[in-house]
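Each structure below appears as structure tokens.
Just so it is clear, none of the values below were taken in a lab; they were calculated from the coordinates. This is a predicted model, so every value here is computed, not measured.
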Structure 1
């Protein structure tokens, strides 16, 4: 997903449609975080209040305490790692 967004060659409406069709809130959450962090213009749907658990931003990296409450993600990448993506 990051590579696609990095090149700027994507249809944001289609991207959100695919994310919703997958039916996995983790995809929506990560897309929303990426949209916010990189100041992209993607209309990611806001999460409903029923989601209580936090997911790892990067599932293969170790747990870090830094959390993003808006997208219910554990941001387990450093600011430097996020900027290098």
Structure 2
């Protein structure tokens, strides 16, 4: 997982394993959208990646909460780049 900042936005990117279809994308998006501070969620099926955007002034996303949300959707967050 890594963070980049641009203007008032922080983007957190990570990989997710096990996604194979649009339902997978929807499930991961739905769970991550519930996180406090998540302004937008972009799940890329082919790349197996997720980008979460937060706005300055909100608390940073807790990596454990992000991992738990992905797990709740039925997929596995990848902590090391593949």
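So the values come out like this:
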{"quantity": "Origin of the derived value -8500 (helix-only ellipticity at 222 nm (-39500 (n - 2.57) for each DSSP H run of 4 or more, over all residues; to 500); candidates 1, 2)", "calculated": "2"}
{"quantity": "Answer label among 1, 2 for the case where relative contact order in percent (Cα under 8 Å, 6 or more apart), calculated from the coordinates, equals 36", "calculated": "2"}
{"quantity": "Which entry (1, 2) yields the derived value 98 for volume of the Cα convex hull per residue in Å³", "calculated": "1"}
